[in-house]
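Take a look at the structures listed below.
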Structure I
Amino acid sequence: MDDLNAFLEPGMLVTHPDRPDWGTGQVQSNIGGKVTVNFRDAGKVVIDGTRILLHLVHDS
């Protein structure tokens, strides 16, 4: 399985495509396809990077 989020690095801001209610999250770590993200409204969540493509938030 491909790691869909291999480009993500700690400090980057992302959103979860299926959980917009979680708000924006900051990547804490990205190790072996497991991305730990601290979401504003959901707290710390570990995402399986082979199943979910997180959306990068671009500063405007």
Structure II
Amino acid sequence: MRSAVIRAGRGILWYLREATGEAKWHEYADRCRRQGVTPMSRREFERHRADHKEQNPQSRCC
């Protein structure tokens, strides 16, 4: 029973991180580590993402 609750909790946390974009930062940082590149700060990363979204709007259907 306890392991099912823990598994469900991890699933909910994963979903929230994916839905809010939180996972994007960790993916970027991991990619930089693998490539041996110094990542930009979290603040710079989020500013870059916001600027990119503003300059490249996407319309969504449904």
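Each value in this text was obtained by applying a stated rule to the coordinates, not by laboratory testing. What you are looking at is a predicted structure, and each value in this text was computed from that prediction instead of being measured. Cβ atoms are built from the backbone, for glycine too; each structure is taken alone.
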Checklist line | For 0 (helix-only ellipticity at 222 nm (-39500 (n - 2.57) for each DSSP H run of 4 or more, over all residues; to 500), calculated) the corresponding structure among I, II | finding: I
Check: Which of I, II yields 3, 15, 14, 18, 17, 14, 10, 6, 2, 0 for P(r) over Cα pairs in 5 Å bins from 0, in percent, as computed?
Finding: II
Notebook entry, point to check: If distance in nm of label points 7 Å out along Cα→Cβ at positions 8 and 24 is computed to be 1.6, which of I, II is the source?
Noted result: I
Checklist line | Ranking I, II by distance in nm of label points 7 Å out along Cα→Cβ at positions 16 and 40, the structure that comes out highest | finding: II
